[in-house]
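**Student:** Each structure below is given as structure tokens.
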Structure P
Amino acid sequence: MALARTHAIALVGVQGHMVDVEADIENGLVALLLVGLPDTALREARDRIRAAIVNSGEQWPHRRITVGLSPAGLPKRGAGFDLGIAIAILGAAGSVPAARVADVVFLGELGLDGRLRPVPGVLPSIAAAAAAGFRRVVVPPQNVQEAALVPGVEVISAVSLKALLVWLRADQPSDDGEVQVLESGQGLIGAAPQAGRPDGRGDSGPTNGGPGEAGPSVGQISAALPEQGHASQPRDLADVVGQPVARRAAEICAAGGHHMMLLGPPGVGKTLLAERLPTIMPQLEPSAALEVSSIHSVAGMLPPARPLLTEPPFCAPHHTATKAAIVGGGSGIIRPGAASLAHNGCLFLDEAPEFDRDVLDALRQPLESGEVVIARSGLTARFPARFTLVLAANPCPCARGAAAGEACTCTPMTKRRYMAKLSGPLLDRVDVKVELLPVGRAELLSDRQLTESSSVVAARVAEARKRAARRLAGTRWRLNAEIPGSELRRSFRPAAGALAPLERAMDLGQISARGADRIIRMSWTLADLAGVDRPRGEQISYALALWMGVGL
């Protein structure tokens, strides 16, 4: 009997879990058995691995081969285990020294000719390996840049299984460049500390490896990030002309993380404004950049030339998108949806009433908790989803309800049915509601001189966020919109007598308790923008007017 062990990573959501890949070769009926809850793609790895080993010039063991993936109770999905299984089999067969591969993490899909193909989720996987104490990983060449972001890990890039085997036997990079070694310490981001086994037991990492090394400081990481400022963005808030109220509302939402609803006929600038909202948001902090990049890596949408996303993401799904496309899920591998891809950025739903109502209502939970929880049989995946939601809608299906000189052809029943897609509980979670009216020629010409660029507005937003950060120092919240209602009423009270307009509205039954909390949160954002220590009556009144909206 021959036994060898390698390591791989299983992703559950954006959290990586160490997996021991054990290969046992013994006498018996020739077969390759995979145990440890593999999915269909992983079961098919038997044929891919056999063809890759044979086409790499290696001898296939014509004996009974059992490959165990531990922990056995954790579902294993995808083709990223191919390389680890192939190396474990060759180690058990004696083709490569078993001791050389015992402390290495292998990630990659194998082609039938033995070439290594890229896999999604490499960034959170390498972070999990580093946190578990591993110091050497092997990835396909296309995944090298994101793997190199994690410090304290030596990253080996191999073009093919054959080239990797040559390196494993000689421990030297090949002269033809098919194997490259990136030395430890070239990364930018510290490893994620939460990785581990789902059952709470310690990972069976290398016996001589300690905990992951501490990553560099925030200042060091910020200095190392590529320059991708707002000035390089082709879109600018100054393009939105004739809608000063809407521009002001966008500034408030960017400063406090509040959600926004835009109502108006076609051509008034709803989409134009929403697309420019990320340009007035500050760049992502290093920890947020890692989180956003990990989500995009799991989704397979991380740009190869930009393994670290430092700009707030903007996601605008089509109105025909399904619930799984918006909040995440899938019948096989669980993928993040648009809500998670917009984490720390903006989720824009244009023509919001055209979305299915159950799709819109599925956003209610992440709007409150800031995460998406997807439960499957024996598996629960969590994806971060704290985004700024922007809804855009026409006043009616014919879109002429507010257009000058044009008569609306929709019946009252048609209008009610159209807007009924936006349920009361969903709109109750939207802080800012703005109606955009058609703009005349004189308005366009006069307002063009008053519009501000994204850089000017972004400076005010950054200053307001700094004031909020100082006030929220020592808490787990970053923005005013994240403060829970109980803490808001206990520790962040407005000035004396400032709540009188809000109290009158509550007495009239115009606002729910949730709406009152959201108005107070928005008043704190207005106070931060105004540079005052706490909200006063004018901030409360303005926040109340924005929450109630016009025409909704």
Structure Q
Amino acid sequence: MNARGWDELDVLFVSGDAYIDHPAFGTALLARLMEDEGYRIGIIAQPDWKDPQSFKRMGRPRLFAAISAGAMDSMVNHYTAAKRLRSNDAYSPGGAAGRRPNRAVIAYTAAVKGAFKGLPTVIGGLEASLRRLAHYDYWDDRVRRSILIDSKADLLLYGMAEEALLDIARNLKAGRSIAEITSLRGTARLTKSAPDDARLLPDYDAVASDPEAYNTAFRLAAEEQNPFIGKPLSQKHGTRFVTVNPPPRPLKESQLDRIYGLPFSRQPHPAYNQEIPAWAQIRFSITSHRGCFGGCAFCAIAHHQGKTIQSRSPDSIAAELERMTHHPDFKGTVTDVGGPTANMYGLGCGDPAAEQRCRRSSCLYPRPCPSLRSDGHKASRLLRRLHKHRKVKHLFVASGIRYDLLKYQQDYFDQLLQHHVGGLLKVAPESTSDPVCQVMRKPAGTLFTEFLDQFRRRSQQLGLRQSVVPYFISSHPGCTLNDMIEVACYLKEHRLRVEQVQDFTPTPGSLATCIYHTGRDPFSGETVHVPRSTKERRLQKSLLLYHRPESKADILEALSLCDKEDLANQLLNGPYGKQSNRSPIHPRRRKQNRRTTKPN
């Protein structure tokens, strides 16, 4: 601050992550944008929330404090699905755990209010965004109030928040109080009554005590997620109402280009003397787009980034690559070009009028929308252009691929297999049991089989030794032991060894969490089986890891409980199916293709 001639800040950012000046990290991206608008910005990363002086190191900011738990919900960051304390944190130097508090947004906001009496506080990021209304909390095993109530913040921003954050700064700079900022999209505030145009949700007391009221609130809120026609939502908490304004409009290509063209150093703060694991993974990666129209039940991306795909221009992405190649540590490998789903770049609705009135949560489930533009031509052209750069030796796509789109994207698929798979292609079927896939809002298992066959056949034709890295979820709502036995047999038949199993964790904001809490689908009203017991969750996970010797006892127990002991030999001792997860490699190409990338 002294070097810049600043005697005070305009805005103070507080984050639960270590500071990395990279566009993949929200705090850095927002801070760079506000700096570009002329505001004086300071960032305090991972402060000691028990020490008020930790928040005062740059003085009192003139306008407000912007507070975030970081890139992850702090409870997910701290605890496994079994509620065991994690021993590492990928967003901290050296991967050290314990650098942020539980429920970080609440703790940081209290600390800022204690340090700076009367300073306006604005909360945002994933933790605040997905907890904006009354929500089921897995770690407390109860419905908690809106985080706006519990944190006592003045305003909550949900979503990516660039435009809302700038509007708040402009309003406060012009002399308005934060209480007067009432109509910004993507914000939530406390009001004495529900606005006349708001959709009234069942109140907190009702949703906390009645699962049916919780389902009703979830369903009504989901119906207002279209940023073009969505109404405000209002939910009573005691004597006040949490009022949530409609979602922000999708950013235009030119807006995204401007943001990602800001002068990021792509480096952690120089004060750190240990490597930050998350930075090591994304250091030389490029974000090409935002949003996801997949609508998976367990995922909250659309609740945060939106369903609309917001893509950068090829020129903007190429310019970022050019800047990256001049980085002194760049050795010619781009680790990823993608977004939430890599092959959604450039896609969207082909009928603007229909898009503005659409209330579907997914453009793909239960069947692809006829208005969806699903070809991969823009993505193919982008990868070809980047791959031709003289300083690029390898350019990988490490973001997840939506395999049910690939049948409409043959050119992209071929190019992906030939040039952009570092030995391993990540896909996420999550399950192959059709009843479970229906609850997950995922494609049927037959589509994954078709994809596997095509992947192996085409890789063999190209002489490439490549593997699929499939991600599966155990103990998801709707999944019984019988379903998981079916999945395990499928994996054995198709010679797939799953090493990374996600044991379902109910996280705020998702449809699957709503079903986990209430036991019913909020849209159909159907009762759904929910694996809750420690024993059932353990058996389901062991079935996915059928190839590990330590899983044998659990597998035998699961088979016995389901009267399917006859499958024991098939799962534990029988030969693999005819297909192989790893495609044969042509002898002449063995050396040049013996490369792998470590999955995220």
Structure R
Amino acid sequence: MKTSLYLPVLLLWMVSAQPTNAQATSIVNTKHNLSTSGPGTYVSSNESRICIFCHTPHRARTTAPLWNREDSRETYLVYSSSTFGGVVGQPGGSSKLCLSCHDGSIALGNVVHSDTTIQMQPGKEFLTSGSAALGVSLNDDHPISFNYNTSKGGSGQEYVPDSAIPEPVHLDAAGDVQCTSCHDAHDNQYGNFLLTSARQGGLCLSCHQPDDWNQASHRLSAATWDGSGTDPWPNADYDNVADNACANCHTPHSAGQPERLLEQAVEEDNCLKCHNGHVASTDIANDVARISAHSPFPTLGVHDPVEDVFSMPRHAECQDCHDPHSARPGSAAPPGVPGPILGVSGVSGSGQFVPRINEGYQLCYKCHADNNGGTGYLPRAIQQTNVRFEFDPQNPSYHPIEAPGANLDVPSLLPPYTTASIITCTDCHQSDTSPDAGGNGAAGPHGSQYRPLLIARYDTQEYVTESPSTYALCYRCHSRTSILNDDSFKEHKKHIQKEDAPCSACHDGHGISASQGTNLNNTHLINFNISYVSTNKNGLREFEDLGNRKGQCNLKCHGEDHKNERY
């Protein structure tokens, strides 16, 4: 009887009599002290003992840890994700013990070894509110009660091997991830009862090791919130991108978007809460809302990291072009891939899926090639919406995206361009506020005032007065002086200045597929806009290449019939 009477008092004394530097981490000073002395919202109205809410020295339900509560009898909705490789069953092990309070189904004062239920403050009998109230829907919480080695952890790819997980983070005796893998119910020195600090992703990186993370911007950036708009970070102690690390986008409990535990329910909000000019220096949120943009707003819940790029529904989410674990400024290896799009998937020039692109155009081909539901920006004599076919180096003509161009005589090229040059999709398709456009906005094809998402103005209407601005896109690479001097075609000036015909009336900016065009009719990117160029009296609408800087047309344009009109 003496032991039964005094051991709880002894346990309380041992907890409360720690040295001052340990008191900060003692359970006495945490929300897990549910006694009358507890500092939290959920406390008893009459029980001064601390340990009794979870443990008892006699007649405990379990040998360890001398458990004093019944297990919950609830059935839980468990975590599921297309990118998760494990099997999550109903909670077991130590997680089941935690949930006897945290699912809110058993009264906090309902302990096994007690004559009566411990009285709690009115309205606080069950844990039903606050971030610790998990309920029975655990699908928006980090998965528990799954075997680490038979999940993605066993692959070793992007995960720390189980034998290398650093203490105090640990698996249970069966090799399963449990609540106790990350939390210590008696020690709150790191907040949220974490075993180790979450600063700079420390806790997460005990198990997770994403490819390229060590050089990623979200790991290294010292950017801070400027105080405008909404604070993007849940932890007030971490005031820059690097300190928040994983928590910039993810949260382990009550995630807004359950799959992949994203903090915000709307995909793009996880990115745009920082990439709005208030943390990141450029305002991409504004760019993607412009008249012509890769806008993420029209679709919700469509994107999936493991989607089939050849059959996925049309959409544009930030994650389609950027891997937040890999992205960084500047160039990256391989050399053809800019740092901001490092690590994303794409489609090769031959039409094969590429898990990690090694050329920038492969990213564009993911949506604008084989899986393209578009109709074409302009009506052409030869219509093609698969840009992979348009840029094929076997074509009669094409802009040099994959390989140098077919034409070895292009006198209008501005330095440093030559006929051996290879350009990128973003030389033409890019935000008009980007540094390449002379602005101070973000680089890349986020949004522009010029359709279709062009870095500069490119008028395609008839009867537009030619000027340096009218066809500014073309004049970024081609000398206006050379064009108007008729260096490559003796009637360039006549057509675009006197006849007010746009460049696009004759030229197709991408190229003409070899399966549709010929080396006789479709060199020099000739593919007529049929809104302006029609058939002549003989029913012909064609250009014929007659050799270097020579050709003839049979067509009708601006009311004038061309029959074997030579240049």
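Each reported figure results from applying straightforward, stated rules to the coordinates on display, with no laboratory input. All values derive from a computational prediction rather than experimental measurement.
**Student:** Tell me which structure, out of P, Q, R, gives 50, 31, 20 once Cα extents along the principal axes in Å, for residues 270-365 alone is calculated. Before the final figure, lay out the partial values.
**Tutor:** Working: P: 37, 36, 24; Q: 50, 31, 20; R: 40, 30, 24.
It was calculated from structure Q.
**Student:** To test your reading of the models, identify which of P, Q, R gives 67, 21, 19 for semi-axes √(5λ) of the Cα gyration tensor in Å when calculated.
**Tutor:** That value comes from structure R.
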